[in-house]
1. Check the numbers for distance in nm of label points 7 Å out along Cα→Cβ at positions 64 and 208 across 1, 2 and tell me which is largest.
2. Comparing mean count of other Cβ atoms within 10 Å over residues 120-127 across 1, 2, which structure shows the greatest value?
3. If mean count of other Cβ atoms within 10 Å over residues 168-175 is calculated from each of 1, 2, which structure is the one that comes out at 14.8?
4. Assuming -5000 is helix-only ellipticity at 222 nm (-39500 (n - 2.57) for each DSSP H run of 4 or more, over all residues; to 500) as calculated from a single structure, say which of 1, 2 it is.
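Derivation of every value follows stated rules applied to the coordinates shown; laboratory data play no part. Just so it is clear, the structure is predicted and the values come from calculations on it, not from any experiment. Cβ atoms are built from the backbone, for glycine too; each structure is taken alone.
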Structure 1
Amino acid sequence: MFVARLLLMAASLIAGLILHNLWRLFRQPSPWPRLFLLSISWTSGIATATTGTRVRRNVFYAANHHSWIDIPVMSGVTGCTFVANDGIESWPLIGWLCTINNTIFVSRENRLSVGNQVDELRDAMTGDQPVTIFPEGTTHDGSGLLPFKPSLFAALVPPPPGMLVQPVFLTYGRHTQRVAWIGEEKVTENFWRLLSYLKPITATLHFLDPFDPAHYPDRKAISAEVRARIGTAMENVAY
């Protein structure tokens, strides 16, 4: 199964790369990075489902975080770009895909660069793609929420006109702990484990009620509101 899925992934990559460059040749917006990211979900054996009403424009998504596969799942459904740890930029395949999908890479260790990162995030929020952040700043097993890092919510103080924040609760149901990339596990080990798993997995994105960040005094208040809403959804969703 692993080999078959890997071959499918390679085939979709080659096709997507050709079509992406063809679109770029004619100076047209390319849908292929998003579609290829979605194909990674499919070839990994993960179907997607959604609940709630997704805001499609002028929206800033904030979601909980389990694994590297969250990126293709979320982008495949929403067409979003991401704020991601700069270590991902050097990953084979995923790093390149994130780059052509306009991902904003940030350093979690360099606190002196936070101001520049916030400015870059503000610029991205005025583009054609919605932006997603994972405010926990790392992956975990889904048994609860980690503390949120509020620094990047500073890009919403004040928010661009009409911008809403939409919290997203992402779960893989009873398979969440199998999908989760945690501890000292290497990303290659998690990749192998996921692609070798035979049972079907569904990633469900619960799009929660959006809110206007202009009604909150600062980044910490916005962060706390997002965390409270995702936490409530986590308590109420039965696996």
Structure 2
Amino acid sequence: MKGNGPAYEIEDSPVNDSIVFLPPEGEKRFFMRLFLKGAAMDRSSGVPGRSRNLLLDPFPRRGSLVAPQQVHGTDVIAASGGAALPARPMADGVLIDRCGIEASLRFADCFPVVIASLSPSPRIVLLHSGYKGTVLNITGRAVRSLLDEKGADPSKTWAWIGPGIGREHYFRKKDEPWTQRGIETFSRHNIAEDGDDVFFDLGGEIRKQLRDAGIGEEMICSVPLCTFRDNDVCYSYRRGDRENRLFLLAWME
């Protein structure tokens, strides 16, 4: 999918297919890819260092790899040598603001959110937003922090959402405490109740969080794959994928 705003394309590869996140205007400084269900990711069993090593032939290493232990929170760490493997700091987001370092996150129903900006200087933010992260608004917090910097320009900032589990397939029991937090937090447009089940549109809520934090609608791109429905190309925890993960990898050229 290409246009005047942020876009994506699915690239076939004998090593492992991937989604390429594409900024507009031919911007080439950002490398941002989500590696889908495939041969390399099947072999890696969700281990980030192993995932990266299996991709070295098509994508040579650009630096140490930051691969935080994801805990469904809101902390975002800066990509640095001290945070790189074998260290596994607890966080659900990584900020890249320089060349020579790589960042990664892993997914199996939770939503990847990728933000790239040229102002006040080039940077990439990778976020892991599952149900709890969406309730806690990791996306809105990260965008506000980014745009609060002196010289930040929303017109030079783009965001991509997904793929993650779709609204038809993500539900929780109404009497669970975290379900009540979601009912209180989410827009009513992103909630549907069916008896004791409450369905949540995580992707729709993340899109709202991006807009509310200052990213224009035209600067947001959603990937319309559902990890549960499209289990032939995506890993889904709710479909039984306990170890394997989609692998989000990024760096700046």
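1. 2
2. Working: 1: 15.0; 2: 20.8.
When mean count of other Cβ atoms within 10 Å over residues 120-127 is calculated for 1, 2, structure 2 comes out on top.
3. Only one of 1, 2 returns 14.8 for mean count of other Cβ atoms within 10 Å over residues 168-175, namely 2.
4. This figure was derived from 2.
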